[in-house]
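Novice: Scrolling down, you'll hit the structures one after another.
Every number here is computed from the coordinates shown, using simple stated rules; none is lab data. Model, not experiment: these values are computed from the prediction. Cβ atoms are built from the backbone, for glycine too; each structure is taken alone.
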Structure I
Amino acid sequence: MKKNIVARSLAVLFISAFLVLENAFAAFNISVSPYEGGTDLRFGKVKNYGPYTSKELTINITSDIGAQYQVTQSFIEPLSNEQGMSLTQNNLTVYGVGGSNKFGTFPIVNESPVVAGKTLLYTSNSTGDPDSFNLAYVLKYPYRVSSGFYRGRIAFMLEPIGSTQEPVTIILNVNADLDIESGIEIKTAMGANDIRLSSLQRDTLSNNVLIEIKGGMGKQFRIFQLVSQFLDSAEGKQLPYEAVNFKISEAKYGSGPTQPIALSPRQETVYSSGATGEADSLVVTYNLVEPEKQKAGRYRTNIKYYMESPDNNELLGSLNLEAEIARVFDLVIIPELGGVIEFRDLKPQATPKQSEVRIEVNNNTGKKYQVSQQLLTGLVNREGKSIPPGNFTLRQESLGTKGVLQFSSPVGVKMGETVLFVSDKEGSSDKFKIIYELIPSLDIAAGNYSTRMTYSISEL
C-alpha cells in the first residue's frame, strides 16, 4: 500500500516538473527592429516645415504556446528635452502598414496618437501562430517647443490570451533632433511697411497687421507696441490718439485685446503667450474712429513692436502708421427742392405763408467759412407779376448754432448775393434754419408764386 502511494506521488512530481520545464522552454517572445537598423527609433534632424518625418519598424513575435495573444504599446516616457519640455501626443502618431502581417489583425490602420495608456496594436489568430507586422511612426509639426534633442521610450508588451504564460515587455528608445525655426515676423496684410488708414472709403477705414510666431519660444513672453510720437500732419496739426484703435483676432494659444483699445503713448500689450511660448499667429486690426469729427489732413507716426520675456527685451521691428482724414466741405439743404421756393394759393386777405429751409455745413478743414444765398429772380407768378420786396422776408433760427447768424429778425429778401452766416474761428460744422415769409396784401394778385434761390459756402 505504501509503495503505491509513493509511486503515485513520484508520478505527480514528475508531471509537474515536466510542465514547468515545458513552460520554461516555451517560445514566447517579441522583438522590435527599426527599418534603418540599430536599436533605437531615430528621427534625426527634424524641421517645423515641409513634409512630415516618418520611420518604420518591424515587430516579430515567436510563440509555440498554442494560445492566442496580443501586442500593445505604451508611451512610458514622452519625447522630452533636458529642460523638461515635452512634445504633445499629437506630435507623434502611429499606424499599421497594411498587408505586412500574415495571420492576425491590427486595428490601427489609421493614424493614432502615441499615448501613455495602452494601445492595442495587434491580435493573433485563435491558434496563436507566430507572426510579424510593420508599424509606421510619424513626427508631425507644429511642435510648440524650442529646438534641441528630445528623447522618449515606448514599451511594447506581448500578452497571452487565456494562458498562464508570463507576458513579455520590450522597451524601444525614440529620439529626434528638432531644428525649429523660431522667431516673430510682423508685416501688414499687403506686405508693405505702412499701415494706411483713410476716410475716403469704408473699406479703407481699417488695416490688418499679421504677426506670425514661428516655432516655440520655449518660454512665456508678450508682444507690446509703442507709438513713438503724436500723429502729426505736415501742417502741424495733431490727430488725437483715440482717433485710431486696435484689437487682435485669430490667436490660438495666446491672448490679447479682442475689444478695441485706443492708441496711446504708453506701452500697450498686443499679445501674451502661453506658459511655454507656443507657435501661434494672429491679426492686429487698426481702425480709424469717427473720422468725421477730425480735422482734414494726412497724419503720420511710427509704431515699434517689442518682445518681452523674463530674460530678454528686444525690438522686433516697426511699421509706419498713416491716417488720412479726407477733406470735407459740404453744404446740405433740407428739404432738397432744387433751389425753388414756392408759395401756393396766395389770397390777398389770407394769413402770411411760410417756407422753411434747413442749412447744414459739414466741415473738417479747420478754416473759417461763410454761407451765402443768391436770389436769381423775384418772387413771381405765372403771369410774371412780382411780389413787392417788403412783402417777402426772411429770418433765421438757431439749431444749436456755434457761428453767427446774420438775420435773427425779419428783413426783406434782396436780389443778388446775401451773406447769411459766418462760422466760428475753428470752422466748426454747423446748422441753422431760414424761415421765408410771404405777407399777402390787397395789391397782390392771388395765385402761386415762386423763385429760385441758390446757396453756397466759401472759406474766409
Structure II
Amino acid sequence: MPIKSHITDPATGQKASVDKTEGETSGLVVATRNLKTYVTKPMFFLNDTYGADMNIGVVVGATPENVHDGIDKTQWTASAIVGGNFVFNQNNVHAKDATITVLDFNDLAGDDIVISINGSATTKSEPGDWAKGASNNACAINIANAINGITGVSASPPAGAVVTIIADVGYDIDSLTTTGAGADITVSARSVDATGALSNNVAQFDKGGDLDLSGYESVTGWIYLTGWNALGLTIYGWDVGAAIQLGNSVNIGDYINTGSLNVWQKFTISLSDLGISGLVSTFDALRVQILHPSVNAYLDYIQIQQTGTIDPQNFSIRPNKQTWLHVTGLYWSIGDALNTTLANSSMPSLSYDQILGEAELTSGILYQKIKDGNVEISASLNKLADFLQWPEATIDDVICDATNTFITIRTTFSEPLILRAEDSDELRLTINDDLSGLLWLRATVEAKEEDRST
C-alpha cells in the first residue's frame, strides 16, 4: 500500500498544491514570478565636479617631465634590469617622435632630409623646400616649416636649433635620414624596442634623483603593438635607492585597444591608479615588465604630465551600500555641430573615424569595469567605429536640424554585468582628451538594483 506523502515547506508547514484541469495532465502549481525583487534604475555616469556632462576640456600642464623617447633626446637613463632583450635606441623602425638638430647651417647647402611615414618617403631639399638661413636656429625654423607641410606629422618650433617631429594619430615615422654630414646636422627617429623581450623581462627608466610628484597627475606614453598576449605588460613606480616597488603594477593593456596592431596608441594612466600620487622624496624611476614573449611592442614619448587646468576626469557608476546592480545595457547620447543630412538619402552622413564632427581622439574615452581595484574589462573609444564594433551595439536615433546632429548609441549586454557593493565594483569612463568641441556627451546604464541587506 503506497505511503501517503506531501511536498511541504519545512519552514512554514505549507503544502504544495496540484492543479487539475479537465483535458490536461495534473501538475504542481509552480510560481513563475522572479525569485528576487528588483528596482529598475536608469543611472548616469557621474563626476563630482561635472555631473553627467562629459564634454569637458581636459588640458594637462604645459611642462611635462620627459622620461624617454628612444634617446632622440637626453632624458632618463634606460637599462635592462631583467633580461638583455630591450633595445632602447632602435632607429628607423617605428617612432612616434623624432628630432632634427642643426649644428652648422653654413654647410647644409644642397642637402636633403628624407622622412618616411607609413612606408611612404618624402624628400625635403635645400634650397627648394627649406633654406639654410643665417643661423642654426633660423635654419631649424625653415626645416620645421617644411616638415609641417607633410601629411601625417607635425613639427614644433625649434628649441636650441632642435626640431621635434610628432606623428599624427594613425601615422608612424619609420625612417628619417639626411644627406648632411653628422658634424652639421643630426636626425633621429628612435623608440624602445621590446619585441625581443621574454617573460618577466624588466626595463627601467631612472631619473637619477627624486621627482616630487605633488604637481603631476598621470603617466602618458605611446605603444606600437606588433603582437599581443592577454597577459600583457605592466608599468610601475620604483625607488632605486631602497630597491623597492612603489604603488601598484598597472597593465598597459587595460588602457589601450589591444586588438589594434601596427599603429601607435596613447596610454594615459593616472598616478592614483599607479598608487604613487603625491610622492615627494621616494619616486625616481619607472619600470616596465613584459609578461609574455608574444607581447611585441615599441614604446616612445613617455612623459609624466603636470596637473593642468582640467585634469583627466572619471565618471562612474557604483552600487549603493548593501546592493548589487545588474547592468543590462550602456547608452550614449552625443551632440555636435554637424550637418549630417544627405539629399535624397535615408543614410546619415557620419564618418566611422570621427565622433560626429570631432577628429579621432588621441587618448580616447577609457571604459573600464573595476572589481576590488582591479580592471576586469577595458576598452578605449577613440572614434565612432570603436563604439559600434561591439556585439549588440546600434545607433538608435539620429536627428539633425541641418546645423546640429544628435545621436544615441545602445549596447545591450547578453548577460547582465553585476556590480557588487561589497567588492567596490565600479563602471568607469575616463575622459583624457579635450572634448569641449562636442555640444553634448552623456552616458547612462539600464540597471536593476537588488537589495542585499537581508
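Novice: Can you rank I, II by mean count of other Cβ atoms within 10 Å over residues 162-169 and just name the one with the largest value?
Specialist: On the way: I: 13.9; II: 20.5.
Structure II gives the largest value of mean count of other Cβ atoms within 10 Å over residues 162-169 among I, II.
Novice: Could you figure out which one of I, II the value 0.95 for FRET efficiency 1/(1 + (r/R0)^6) of positions 74 and 266 (r between Cβ atoms, R0 = 35 Å, to 0.05) was computed from? Before the final figure, lay out the partial values.
Specialist: Details: I: 0.10; II: 0.95.
Working through the options, I get structure II.
Novice: Quick check for you: by mean count of other Cβ atoms within 10 Å over residues 218-225, which of I, II is greatest?
Specialist: On the way: I: 19.5; II: 24.4.
Checked I, II; max of mean count of other Cβ atoms within 10 Å over residues 218-225 sits with II.
Novice: Further, regarding this structure: Work out which structure the value 5.1 belongs to, where mean projected area of the Cα convex hull in nm², for residues 130-177 alone was derived from one of I, II.
Specialist: Matching structure: I.
Novice: When you work out mean projected area of the Cα convex hull in nm² for each of the structures I, II, which one comes out largest? Write down the numbers at each step before the final one.
Specialist: Values: I: 42.4; II: 34.8.
When mean projected area of the Cα convex hull in nm² is calculated for I, II, structure I comes out on top.
Novice: Any idea which of I, II comes out highest on distance in nm of label points 7 Å out along Cα→Cβ at positions 114 and 242?
Specialist: That would be structure I.
Novice: Out of I, II, which has the highest value for relative contact order in percent (Cα under 8 Å, 6 or more apart)?
Specialist: By relative contact order in percent (Cα under 8 Å, 6 or more apart), the leading structure of I, II is II.
Novice: Tell me which of I, II gives 42, 23, 16 when you compute Cα extents along the principal axes in Å, for residues 330-369 alone.
Specialist: II
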